[in-house]
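Input: structures, listed below.
Nothing in this text is a laboratory measurement; each read-out follows from the coordinates by a stated rule. Everything quoted here is computed from the prediction, not taken from an experiment. Cβ atoms are built from the backbone, for glycine too; each structure is taken alone.
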Structure I
Amino acid sequence: MDSPACQAEEMTISKFHQLLRTDPSTGPKLVTKYLEAIMQHNGTLKALITINSAALETAIEKATETLTYNQTNKPFPPLHSVPIILKDNYSTADLPTSAGVQALQNLRTKDDSEVVSQLRAAGAIILAKANLHEFALQGITLSSLGGQTLNPYDKTRTPGGSSGGTGAALAANLGLVGCGTDTMNSLRSPASACGIVGFRPSTGRVSCVGIVPVSQTQDVAGPMGRSVGDVRILYGVMKGLDGGDGNAMEVSKSIPRTGRQVRIGILEAYFQPEIHADGTAEAEYIAENQIVQEIIRSSLDSIQEQDANITFVPIAPSSHADWSYGTLFAKGDTQAFEFKHYLDEFLQSALVSSTQHRSLESIAQSGEFDLQAMTHVFSAALEDPETFSLTSEAYRSRLEFIAALKESVKQCFDRYDIDALVYPHQTQLPVKIGAKQQSGRNGVLAALTGRPAICIPGR
């Protein structure tokens, strides 16, 4: 491994705050360390689009606040002086918000997104804004503005996506924690590819107001970090006092068990390699899948050895034949129906103070985007507005499918008496640079049902 992540001490929020109690200058020192690392590695990794030139000044100001907190023995705000990296679809009043698109490189907003306001109020320092797959539409992290982000652990491969810039930056130790978004896989794919933690909250639990949208049905904002503890702290701030934007999707409520016994379902079908329509799988996919399975299953064995109060329950593929990626994507994915509507709504909102483009059509006509990075979602409503709209029968059918899927998942939990499901987020390794898409992703189940999902390193 030649990753810079292996060359420097990795900080946690708790450890950082402990150090601040004895030395308030630790804050500016840490920001300086990250800025130096960014200068050294970002030119190659292409993880970050914009560096906050005021970050060090802000850290110095907060060092004075730290001294006051120490003198009065008051607790720090949860993210006091924490340098954070934002995916560049989070609106920030003091920095451009591009969504990775060249056409939007000069887009400015009057205010921060709601969640960024909460981060700043909790003491966070916005260190940089990260590259993402253009418009957050794919899992490769390629954009016309930021270029192709590389995986810091294997620069021949992608870092996943669409929040791949944030994932790569954290894996390379260019910031302490980060924020991304997830419409299909996009918080968990980079976590899986880069060996970090990515948490997709329940849909609506974290406000998406002020974040460049893809799909109102599926979009969530969530935390990313190198440890579960950091992600937990960050999520506590992101969800806010009211627990989100008031549109939280209802999921089945957990029933506390009388004992400590926890039952976790192993979704066996999601462990298997991606199968072609003719029922075959490529030899490369099979070989990669064997690596993934060995890592995940050995990790599960280790968990069971360490905690006798956890029971793993195999979930037979026959019990959920309609949960395959192909079926869920073909029948449930709403992105192509919602993207143009909600993007236009965002670009024309009072939040946006300046931009050359106020519609998807204007961006398409400009040609200022990476055609290779775009997907069917980008062009669907422009080419066939009757079908790909919020009033079409096809859209209504997808919402009905999602409702049925939610019920199917609930029945699975009830039938097997389980508290959670476990499966690899990706059945294959991160694809090589130049690939058009990441194969073998399992994130769509959580995206459509609105249930929370966390991706953690298998070893």
Structure II
Amino acid sequence: MRVIICGAGQVGYNIASYLALEDNDVTVVDMEADLISRINDTLDVNGIVGHASNPNVLSAAGAKDADMMIAVTQSDEVNMVACQIGHSLFGIPKKIARIREQAYLAPEWSNLFSRAHMPLDVIISPEVVIANDIQQRLEVPGTTFVTSLAEGRAYLIGVVCNEDCPIVNTPIDQIQYLFPDLSFQIMALRRNNKAHIPDKRDFMEVGDEVFFIVSKTHLKRTMGVFGHEEKEARRIIIAGGGNIGMGLAKLLRKSESKLNLKIIDHNVKRAEILSKNLEDVIVLNGSALEKRVLEEAGISGTDTFIAVTNDDESNILGSLLAKQYGCKRVITLVNNDVYSPLVGPLGVDAMVSPRSLLVSTIMQHVRRGRIKGLYNLRDGFAEVLEAEVSDTSSIVNLTVDEINLTHEIIVGGIIRNGEFHVPKGEMKVQARDVVTILASRSQIHNVEKMFSVQVDLF
């Protein structure tokens, strides 16, 4: 597949890295020569210095033969124009654009992105993606990672095993026998900042982060098995009233009107805008790094503190102060990957990585076959994919054990006739099943082949 990526920042770089490792023909365009030099030096891709919305630059990048364009520059307008040019002048079949400005996405202007005007196939709003991710974490307290699977019938969960976890030091193959009535499956472990796909003889230690798939109906009991029985947050403070903070507040207020919700923002004018746009939300003007402001917000009686400012250091320090002053749980937005290994040991309960979320979201639309969903685990060491099985798929009538022969592939769930199953080894895959599979990066291409549609020519 030939792909043009407009923008060589963190998101563009990581998407290029993913695609290059899978033998795609990738070209990256950016105005910054330093970023392109880094791309050319570290990845097997073609980097071009130039303006992403310039037809001559796109032509030099191979737009005439491109299968896909992914526009993730810092400018919404450049992303939109680049995709428009890719469509109008070069006929690129699929165009994905990152758009931050919420005004472009307002319902009253929805016609803007119609086929007749600006034909974008996929629009990704970082603010919306991040807000939805945080909301899911709040719905399942005690998690480091959570996303719904199987159209809401199951969850992919990440939790840290603490000293109260009753299954620490228990071999994985014995856990299912200890809890035969619970529908869950362990998919991956992360220990000392290194993630791996476990085998049945592995066991969990205190401090491990474990990822598992669980049926929605068994979620609460299974969280208890891993030592997490935290109550859902009712009193929440959001530090940072930018697009993410305001979007999250609107989302939370829409889903739950009885929340005690407060926002702290250091900018006076922004605080005034927040007050006008958010009903039943208390807005405080000040710094979340000041004890006085935190105490005024009632930090000692707060269930969850969520730091989503534009400054990583402020987010981390504010979260640590919130815990110091009595907040039960903190969720922290961290853009810089350098801080990722530090936040957990420092006491941050959950870290949100915009880069990882955006890469996962974009890759959902890049994967071939009948891929319905895709989720990256911890810097992409593995992916969890949801895909529909066609009549001609290579895995039809294979048992789960036969698919799991490679240690780097695990079948975690199957939807059949509208019901979600955590499958046993002898269960056979059928056509029209929706299968959830975890695969290491080296096996992703093979998993795509499993779900590809075979065409009989004769």
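Things worth noting here:
- Taking distance in nm of label points 7 Å out along Cα→Cβ at positions 387 and 435 as the criterion, the top structure among I, II is I, with the largest value.
- Taking FRET efficiency 1/(1 + (r/R0)^6) of positions 115 and 187 (r between Cβ atoms, R0 = 25 Å, to 0.05) as the criterion, the largest value within structures I, II is that of I.
- Source structure (of I, II) for relative contact order in percent (Cα under 8 Å, 6 or more apart), computed value 10: II
- For 0.25 (FRET efficiency 1/(1 + (r/R0)^6) of positions 11 and 203 (r between Cβ atoms, R0 = 30 Å, to 0.05), calculated) the corresponding structure among I, II: II
- Across the set I, II, mean projected area of the Cα convex hull in nm² reaches its highest value in structure II.
- Taking distance in nm of label points 7 Å out along Cα→Cβ at positions 59 and 139 as the criterion, the largest value within structures I, II is that of II.
- Of the structures I, II, the one that 3.3 was derived from, the read-out being distance in nm of label points 7 Å out along Cα→Cβ at positions 107 and 123: I
- helix-only ellipticity at 222 nm (-39500 (n - 2.57) for each DSSP H run of 4 or more, over all residues; to 500) from the coordinates reads -9000; which among I, II: II
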